[in-house]
Structure I
Amino acid sequence: MNIFRNIENDVRTILTQLQNEKLLPESLNTDKIDATPPRDTAHGDVATNVGMVLAAQTGKNPKEIAALFVEKLQKMEDISKVEIAGAGFINMTLAPRVWQSAIHDIIREERGYGNSNIGHGKKVDVEYVSANPTGPMHVGHGRGAVFGDALATLLIKSGYDVTREYYINDAGAQVDKLADSVFLRYRQICGEEITAIPEGLYPGEYLIPIAEALHSIHDRALLGYDREEWLPVVRSYTIEAVMEMVKEDLAVIGITHDVFTSERALTEAGKVDEAIAALAQKGMLYEGILEPPKGKTPDDWEPRPQTLFKSSQFGDDCDRPVKKSDGSWTYFAPDIAYHFDKCKRGFDWLINVFGADHGGYVKRLKAAVGALSDNKVAIDIKLCQLVKFLRNGEPAKMSKRAGTFVTVREVVDEVGKDVFRFIMLTRKNDAPLDFDFTKVTEQSKDNPVFYVQYAHARTRSIRRNVNAEMPEAIRLAGNPSKELLAKLSHPQELALIRLMCNWPRMVESAAIALEPHRIAFYLQDLAAAFHSFWNQGNGDTDLRFIIKDDIELTAARVALANALSFVLASGLMVLGVEPAEEMR
């Protein structure tokens, strides 16, 4: 149940009535009409912009249009007060029973409260992580991994048909270097003396078990092969082993993917040729010479003919090469093939989550998808900024067990999955993020993870305590009547319920904006409102959750706590965080 969507629908129904009464014209664009909580709660419960939206289209004053709606809104039994404010907004105050009855709906829907159908089953591919398969997952990939996973869950909750995808970059020079690194360890296991890891190879000790496994399979046989012979064997085995390592690292932070797509497999299956041929068929390719890149003088630039994609026709800054003068593909060509493959798989919407260093790929990929799909497939690319790891405000020192970088597992081993995920979503994806090990593990209201988890744990504690002292109240709270819920009449109780009822709207707005961090912000606000109400009970015994001589009021407040626990759990589910039953 979405109270704000219901009010918006009521406004649209009134608009139809006014059009039938010839008070407003029939041809009106109503896409921007909404019903939202006013910025100042003193202005009421719900505000609609209908007067502002229709004014420009009708040539009428916004207040004049608003007055037409007010006349009909005043007759609705669930609205206790309506007034025109500012330049023409309509503010409404709803009858308390509207908010009170919402508790029953939340309890019925449990964690499913807030589910929406705005996606209408639209097929969406969310690609995230896609780290090069060269070792354990670097902590730098952690933010994009959590962001992409939470975004996928948010879209599913909003009614989209989502596929979680990982693109394995296993066709570049870096995987050959990885194979060389493993083969070096293999030689070492076979008895060769290796005094140092040559510069350019991967030094991480995580490669030793892979080399040992190769030795157990091949013994010393690979030593007798030329590089051209052992390279594909070692490379294939190593990539498979490293990807298992990556999947295990992702599982530690609660992430699984539906699809893993290999760049090498696409290339070997001729998908690059197919995609480039599709561009050629559309007249999107030509032979040409690129302009000198910025920062180079003409003397430094060697012009050469290349096969170019007309990406500038689709919003890119310039055309992009897809084939070099020597006939080999550019790095961009397999990316085109990969996205062409996504389009052919029937997705309506592609979402890629990249690191901040991939900003230069945004326009060219959008151009490729636009050209290949005739602008029928939408694509959004979200960039995640870097995370700065600190201890008490100072740069954090980690063990770097992987060799030259810090792994996700090292961080999660120290703070836990739930803390890691929640903190990664406390800032917008394109804003820098500080991750202070000291602050994220302390038990205080300044730690958002603790604050939200403590709120959920408190709701469960209320239920346990009431069950021990007044079990009949638990029974009444399980399916609360209207009369019981009418006892939730204190202004702070109603304010808390209003905030809970904003959850379905928050889900939709966060999904539309592709901003799962809004969920973390909302949960912090909800937790703060609940803790404030709880603390008032310390000074005013009438506001406590357990009223020993009033079983019905106690039951009503248990119902309130139950509903709150479901909203908090629903939000934490989107973030991939397990709600705490109790705090120790």
Structure II
Amino acid sequence: MDNDRVTDTYFAWDPRDNPLFAPLIVGRGSIGGKGRSLLFALERLRVRGEPLFDEVNLPPAIYIGVGAFHDFLSTLPEAERLLREEPETIEGAFLKTPLPSYVRTALERFLAGITDPIVIRSSSLLEDSLKHSFAGKYRSTFLFNAGSLEERLSAAEDEVRRIYARIFFPAATSYRTKHGLGEDAMGLIVMRISGRWRGPYYYPTMGGVGFSRNFRRWTTRIRPDDGILRIVFGLGTMSTKRGYARIYSLTNPALRPEGLDPYKIMRHAQERFQVIDGRTGRLEIYNIQEVWRDILPYHPCFGNFAQVYHQDCERGYFSCVDRSFMPGREKKIAFTFELFPKRHRIFFDRMKLLLKTLEEAMGVPADIEFAYEPCEDKLELLQSRPLWEGDVRQSVGIPEPGERRLLLKANKMVTNGSVEHVPWIVYIDHRVYSVARDFHEIARAIGEINAAMGTSRYILAAPGRVGSSNPELGVPVHYNELTRCCCIIELGIPREGYMPELSYGTHFFSDLEVDNVLYMPVYEGESGNVFDRDFFEKTPFEPGPHRAIRLFRGDFSVYMCGFRNKGIVLAEATPS
């Protein structure tokens, strides 16, 4: 059977045909992309009969079909007029409208047996797509799930209504309009959050995302077909953001994108992790330096994930974490996951086979989210869907500069693509950004420039991680503020702490892939990289709406070849 026929079979599959899944489904119609794909994945793993998959499960959940969404809308007063109003008005009306009684009954029955925190996730029809993931466009809500059953039920009902409302919010409607997708309908997943209580904190030991193909290699020693994982300590939501995570190539888990230098490993290592705090009832982010004593008793294999970095006159070194550790200016804990591949080889064997199995079952590359408890070797699958691969197999020639000026050059994490004769480069001056405190004003200023571009395209060159939720790592610009951007260049300035990171798998990168926005990181001072400071500091420019922004008008072209792992930006010679 060829891949197209396999993919057709995947999309035609109905979870109601499986007697184990049918009782989990509430209401008529499709359960949407996320729900259907997740149940499909579990069925294919079970059919495989592989012992490595015996410890792979889904968290307890119910799946609400799109029929409930349509039944809800049919009772909404003046629905057609209301849906043209502002988001706050829409949500307010949705919160006042009762859910169908059978949905309320199903929620009550589920919550009666689940007192751990839960998540209610969107699972719309259009999220069941090869190309458009809708990552971050709808709403998924964590609920503490505390109090009486009636209180917990009321909170869950409100979140269902809020997710229904999001289908009419600008983030979703503009995305559908941009890609010509038409109307959508919302299914839902109500699921226990993976994890357990560890003192006042609820979280899984590890969470992450995985892909059966690695289209952004940091070295040609890595085979694209063997896949990649992006792992964090704590709740896996941190792995979909542009923060720090441990990247593993399934070709060779020992290879690090940042290399083997202890200082660089420390700089790229996770320190902040996410939990549900039982004292506040909210999602919280904590620095391990502050709470390590609280969680250490709950992790007998803590040394597999974390190490103590010691600064010395050279490049520093790592040691084990023990109760005698005292944080200080010259030492700190970092989640390096250094020993994890050696102590948990079975995890990597399982993930490699799991991703390959799902790719074969869907006929296209696979994209998953998961949580893992290494001490028990228990893995919970949280999401499974097709991975959009675009034109990654089409090789692009890299021309010699000739009379053109070489502005930027990269040799890591490059994919295939080119764009020629771009009239603008929007440049964020790292010297100004590094001392600024109005990070979000800079981000909004980029949005202003984007809106004023009309039909023109531009290249964005900025320090660190574009779209980071932590502005100290990079400009916190939103993706919808970059609609005219055709290429993003992230500048690594080590002495100022700006380090691009392989964020393949984050929501930000998902949008880049779908919209064919080129991307490459440039590391100043590293072999094979070029950052022409003279051009950006001495060439005449137009000032942007913020003093950190410079606009360079010219004729610029970008060429990237993933097979050679090389990318360049050239400027046409300026007439004398």
Comparing I, II on volume of the Cα convex hull per residue in Å³, the highest sits with I
Output 6.6 (distance in nm of label points 7 Å out along Cα→Cβ at positions 84 and 204, calculated) maps, among I, II, to structure I
Value -8000 of helix-only ellipticity at 222 nm (-39500 (n - 2.57) for each DSSP H run of 4 or more, over all residues; to 500) was derived from the coordinates of, among I, II, structure II
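We did not get these values from a lab; they are worked out from the coordinates using the rules stated. Keep in mind that this is a model prediction, so the values were computed, not measured. Cβ atoms are built from the backbone, for glycine too; each structure is taken alone.
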